[in-house]
Each structure stands twice: as structure tokens, then as C-alpha cells.
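Alright, structures below, take your time with them.
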Structure I
Amino acid sequence: MKKINFSIIGILIVFAVAFWSCEDRTDLTEPGAPSLGNADFSTFVSFGNSLTAGYQNGALYESTQKYSFGNLIAQQVGANYVQPLISDPGIPGRLEVKSIEPFEVVTNTTLGQPKNTSYGKPYNNLGIPGALLVDFLQAKDASTSISGDNIFFDIVLRGNGTELEQAISLKPTFMTLWVGNNDILGYATRGGTVPHTPTDLFAQLYGQLAGAIATQTNAKVVVANIPGVQAVPYFTTVGPGVAQAIKPAVDAGLAVGVFYNTNGQIGATAPNNVATVDALVKGDVLLTLTLSSYGYTDLIGQPTGKFYRDNGIDPALVGADTTKPFGLHPANPIPDAFVLDPAEIQEVNNTVESFNQTIAGIASANGWALVDVNAFFKQTAANGYVANGVKFTTQYVTGGLFSLDGVHPTSQGYAIIANLFIDKINEAFGANIPKVNVTTIPGSLVLAKVSFDKYGIPKLDKNAFANFPF
């Protein structure tokens, strides 16, 4: 099949795949003189992680930071709003389209640079990609963060205190608070092979954070909760495609499904290590988008040890029999880090539910408004969402809501989220803020005709998720 190759500029401008515009756009819905009710945006601060920062396509970069939901809200209300800008192509490695047909994604390893580091006050957008809840309370830089090396702490905080300390120092009159996603997302994206924040600790930390904001500021606050993983294309794209790929072998009796290891033991044969075609289609077992990098989805059913070799693992040490068909035999299974089995999915769901109960309870106790992002994504996954006459879905790329990394929204997706916040602000504070016209934001509508492989699985290079901050 013919490949259509483009330069980076061609990709960005002609296809808008990376969901931004290089021009200085001012054609958002004009806020005019909106009625703010009893909301005061004199000092507007956004507190959070990558979703607040405007992260998309696996990186943070200026040409899409302008479409962070906080910046879009600020434009609608006429508020001053300074962000920690990073020149294109951003940090840590932007995902870009190599070809449209077949659809292939590569990583631009050229790094952008922080721009307005000499700004004399804390930024209005304090979103730090990769930050955990405990980081907001104690991390002053990368070295003191839980990860120990997340450069975004240095870029955003600049050695001037924790995110919480800096937010309070601004004496905010209005805040958005969207935190806690990474406290479960790392567990989910790594197939349950790393721990998540315990629910009781989450409640304690969120309470401390909220208590400090409530007692040390006079800000009106709108919080958002945490979306579950079953509406996110990072988890829902590969499984159905693999189901199509293995169905002929299953129908012929040559395989019973996809085998994967449990608890790091290659070659385990317990019944729950088999994902049937039906389970993959229904989402009872989820395969992560990372599995499509390195071309591993192409290897399913092939007698190969390529997966283990590419990762520098001696097959003899892990016990994989590379004479057996990869992924279709218990002796050569898919590694557990790329699979969420039913028990792990339930663990994620239970944890998200507990986290969201904590968020709702603390928001209510403080008189804060709550945006139910979790419900929004569930409804969109089931029925789609229409904004300004355009239908969005949670399908990978073609749905228009999620960017190339399968986790973070597109610029249009962030505009939709901004509108969720605006709806809640209008409702809770008697305001009449005009919503963003989503169709004026660069998006991915032209990708409705892209072509994945015959099983609907996109191709991503081996570096696609190497530096994700969660």
C-alpha cells in the first residue's frame, strides 16, 4: 500500500494531525463582557498535572499550550494567564505522523526549550505533567519529586517552592483543581505491574491539599474528578484489533486466545492468562497502546523472540519458548505490562471510584463546584458527543477527542473540557460566560479518512511511550 510521507510542517499544517496551528490564532469565541456572577477571575490559577498543563501527543509544547483548558477559560473571561511555555516540538518527545496510509506514528526526538523562565511570579498555569498527589505537597523540584527526575518540576516550579506554596502565594481569587489522575494512571498504563496510591492515603493527601487551599486562600474553586480507563483509547484500541487478527486461528482450533503472563512469570498457564476473542472485543481484557510500538502486534501468532531481544532480555532467562507463536501460546505470551486482566481492571475501577468519592466529598464540604469528567467520558464512549455541530468520539485519533498518545486530549478536546468547566462555573456562580466555539480550534477532523492496518491497529515506533511522565 502506498505511503504518503510528509515533513513535520506538512503534517502539522496540511493534516492538523498534531492538533495545533502555528499562527497566532485569535478567532476563539469572543468573550466580550461576560457576566461573571460572583466569580472573580482577577487572579486565576489552574492547579494540576498534565491535563491542566495542556499536554498532548506525548509532549508539552507552545503551539498547543495555548489550548490548555485553563488558557481557553481565561480568554473567555478576559483574565491574565501566564503559562510555562516550551518551544516546539516540546518535551519529552512529540508524537507525529509519518504516513497517513497506512497510519504510522513516530517520535520527534528533537527537544524544545523552556521560554519564559524569567517571569517574576509563579505561573497561572501550574500544571505539572507526571505529578502525583504527594508531589503537590512536597516536591520543590525534580530531585524531590517521587520520580526523582521529572524535568517538568524544574520547568514549572523553578526552585521557588512546591506547587501548593506557589499557588497560595499568588492569592488566587479563582482556581481550577484537577489532580489525582496519575495516582492510578501509572498502574493502569503499566498493566498493573507498578503500585498505585492506596485509597486511604489518597484521601489523606487530597484532604491536606484541599484544606490548605480552603484555609489559606479566598478563592472560588472548581474541581474535576478522575476518568476511568475504559473510555480512553490507550486501553481500548489494540484489543479489538488483536481479536480480529487471532479470530481465524481461534475458529480453526489452532489457538484459544491471547496468552499473557501474570506477576512477571513468563509462561504461566493459569486459565485467567487467556484472553478470548470475545473478551478482547468487549474490553474484559485490555491491551495497551504500547503493545503496538516495536511492531509487536504484527508478531502475534508468529514463532518469534523479537520482543524479548528488542528489550535486551535473554529469552533463556525469562523462559519464553520462541519457537511457539508469540501471544498465542502460554510458553511465549504477551508480557503482563501490556495487559490489564479482569482483576486489574476491577482494581482500577474500584480505585477510581474511591478517589472520586473522596474528591466529591471534599468538594462538597468546602462548597466547591465539581465537574464530573468521569461521567462525561463514559457518556462520550457510549454515545459520542456533539460540539458546535461536530460529533466527537473516544476512538483513537479519528474520534477527534484524544491526541496521538491515546491518553491526553487534542486541542479541540481541551476546548470541550474548558466548556465543561464553563458550564459548571455558570451554574455554580450565577455567571454567563460564553463557551468556546470548538470548531475554531485546530483539530483532527480531516483524519476521519485515515487508514489503519486491516485490523484497525495503529503503528507506533519503539520510542513512542518511552518518556511518558506517568
Structure II
Amino acid sequence: MKDTQIYNLVKKEEKRQKEGIELIPSENYASAHVRAVLSSYFVNKYSEGYPKKRYYGGNENVDSVEIMAIERAKKLFKVPFANVQPYSGSPANLAVCLATLKPGDTLMGLALIAGGHLTHGHTVSASGAYYKSVQYTLRSKDVYKKEDLFDYDEIRRLAKANKPKLIWVGATAYPLKYNYKKFAEIADEVGAFLVADIAHVAGLIAGGVHPSPVPYVHVVTTTTHKTLRGPRGAMIMVTEKGLKKDPDLGDKINKAVFPGLQGGPHDNQTAAIAVALYEAMSPSFKKYARQIVINSKVLADTLVKGGLKLVGGGSENHLMLVNLTNVLGAGSGIFAQKALDMVGLTLNKNTVPDETLSPFYPSGIRLGTAASTTRGMKEKEMKLIGKKILEMIELMKPYRLPTEKSERKEYIQRFENEMKKNRKVKIIREEVRKLALRFPIP
């Protein structure tokens, strides 16, 4: 018996992906090989525990798969320890907290409004609820210049004043390279664990186009589905420096993942991660990673030339963060997200460093080039995409988010209705569709 309702939705999603261009920096296209293993017979198995130490029988093949994934992660990122069982990035980050902290201990992380992640100590996250969280931000001035945006003197002051046991370095919306060495100097001064969350840049590190945190930090966490181009999953790695600080750190990480936070691993996911790591070791992946960065720079430069303000003045990795306040007013990220989605350019609304409104009505948008690069798009296509974004923003200029919250829902609905009827929007949609269809998804 075939579930036609779900299969119809699968076909609709396939059509959406093929006819649109994915610009959300945290999304990518897994290869056919990764997806084939993800839906393999490994989906049927239960494997609580770790290789050679399971609580269930019949795990001889699962053990081989997990060991292979671990060894590939260790080789690719040059680390002595890896755990490949976390279901996703957030539980991986929480597992690190569980392994290194006690409830009530202090941790530090980049504030959400400055591009940080919820799991780095935000109040709505368990990392902020069960631990004392101290949040650092970016520099208060010149955040639109292309230079390191972290205020290391202020981060050092906060660290010395609060004595955190763990400091996070990494972000979900930071467009430049990280100076891991400077963060390490601060963490070492106060005796804190330094944990790098490389979820967004893991593939760029694997491809050799982004600095690796491994020589400087104690622990590395990452998702596997962004620039690494694997299935939705995560890994936790411990460095030589981490084992020197605590020889039992690997065991503590393992226990935090299972049984601390999770039950049996998703063996099909583990197998797919192993395939993604195998692909990331190839020369073609290094070429791919280089092209991501080239594409991101070209797209960012196109937007800047079109009058948009980009945090960090552009992009040094795979993403860019655009402040739309000067062209569309405060809270305009929601307009841009909805309108660009109509023409098949999918990105996400996002807070900006000097945000005046909320994450639900932010003043910026976040976009990236990993997924479009997977499809084979290069500089020429990036310039065209940038041009279409600018054309759409021009159409949005008559609209402004109402200051009265009670008026916003109706106003946004009217905006959507009017944009859908706009002849220029329909023309741009067809132009995007034709471009997308020239570059098949895997």
C-alpha cells in the first residue's frame, strides 16, 4: 500500500528544490550515495552502546560502520578522538556541557543577536537554563568593515571577571574567519575548556580553505549536513590539547552522549556520515570548498555594489549577513524572506549586530553559497543571483513594518498578496526557475 499523500508531498518538495535556488547557509544537498545509505537496511537496527560494547546482538556490521566513521573523522580533522553518534548539533553541544560542567557552572558564548547559536548559552536553551551563561558580543563599532569583529579585550575582561569553565567559539551567522589562537589565549588564562563549534565551516576546514581550530581548542563540535554535505547529524571531537588537559575527556564525552542524553544511535545516519567523510577526503571536495568561498565573495561584492550593508563588509567563508535597515527599515527581514521565497530564492530572516527589533521581526537576512555551489554554480551565476535579489529589494522599498504589533499580521499578509500579483515578481520567478533547472540537484 502506497501513502499517496506523503509521496505527493515528496514530489512537491523535489520540484521546489529543483526549480529554486537554496541560499540558506545551513542547508546543502547530500549526494546520491549519502542518501542511498541513509535509507539503507541500517535504519532497522538498534545499537545502544559503542562498538564492541553494545547492549544488543547483531551489531557486527554496525560496529564496523561506526569504527570506520570515527577513523575517517579523526583522519580528516586530525584529532585523536571522535564520537559520531549525536543526533544533531544541539544535543552534541549539550553533551559537551554535560561532560565538562556541573549544573550552575559558568560558560561563555557569543550572543544570539551577534550571530551566536542558541546552545552557546542563550536563556531559552538548556545551555542557558542549567548553567550560568555569560554572553559576549561583537565590537560596538565598525561591524560593517571587513576585519575581525571580535572585541578580544572585552572578551578577556568578561572571562577574568566571571571565570567560566567553558568558552564557546563559533557562530551561526559570522561571515569572516576566526582567530582561534586569540580565543585560546583567553581560555588558557582563566583555565577554561575552549570548544569550537564548526558546524557551519566544517566542510571549508576539511577542504583547506578555512583555518582549523584543532591546534588551539580542547573540543570541536560540528553538524554534518552544512558545508560538509552529509546527512543531518553531528560529531564531537577531542583534540590532543583536550586530552592533555583531561585524559578522560573522550570517555566523558561518550558517557554524556550515551547514556547521558541519547539512547541508541541512528545507524543509518552513522553510515551516511561515514560516506560524507569519505567524499570530503577527495580532491574534488577541496575544489568544491574553494569554489564555495569564491562564490560567496562574488555574491557579497554584488550585493555591496548594489547598496546593501553586509556585516564584516562581505564574506570570507560561505555566508553573508545583510542589514536591510538602510534600504527597507527596521524589521524588514521578514519581508525579504517572504518575497525572495516567492521567486525561488530561499534564504532566512536574521538578526543583525545592532538589531533594534526581535528575532521574529529581524532587520537582516542571512544567505550562503554552499548548496548552489554543490549544483555547479559559479561566479557568473552568483552575479545573476545577486542582481535578482537587488531587483526584489527594489520592489519592496514602498513597504515598512508597522510599529504597532497589532497591525503587523494584516500588513504582512497584504504585502504578500500584492507581491504575488506583481508582474515583475512573476518575471523574476521565471528567470530564477530557468537558471535553477540548468543546474540539477544531486
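FYI, it's all coordinate maths here, none of it is from the lab. All values derive from a computational prediction rather than experimental measurement. Cβ atoms are built from the backbone, for glycine too; each structure is taken alone.
Among the shown structures I, II, from which was the value 3.8 of distance in nm of label points 7 Å out along Cα→Cβ at positions 113 and 137 calculated?
I
Look at distance in nm of label points 7 Å out along Cα→Cβ at positions 257 and 273 for each of I, II: the largest one is in I. I have 0.95 for FRET efficiency 1/(1 + (r/R0)^6) of positions 281 and 345 (r between Cβ atoms, R0 = 25 Å, to 0.05), calculated from one of the structures I, II. Which structure is it? Matching structure: I. Of structures I, II, which gives -14000 when helix-only ellipticity at 222 nm (-39500 (n - 2.57) for each DSSP H run of 4 or more, over all residues; to 500) is computed from the coordinates? The read-out comes from structure II.
Taking 63, 61, 43 as the value of Cα extents along the principal axes in Å derived from one of the structures shown (I, II), identify that structure. Source structure for this number: II.
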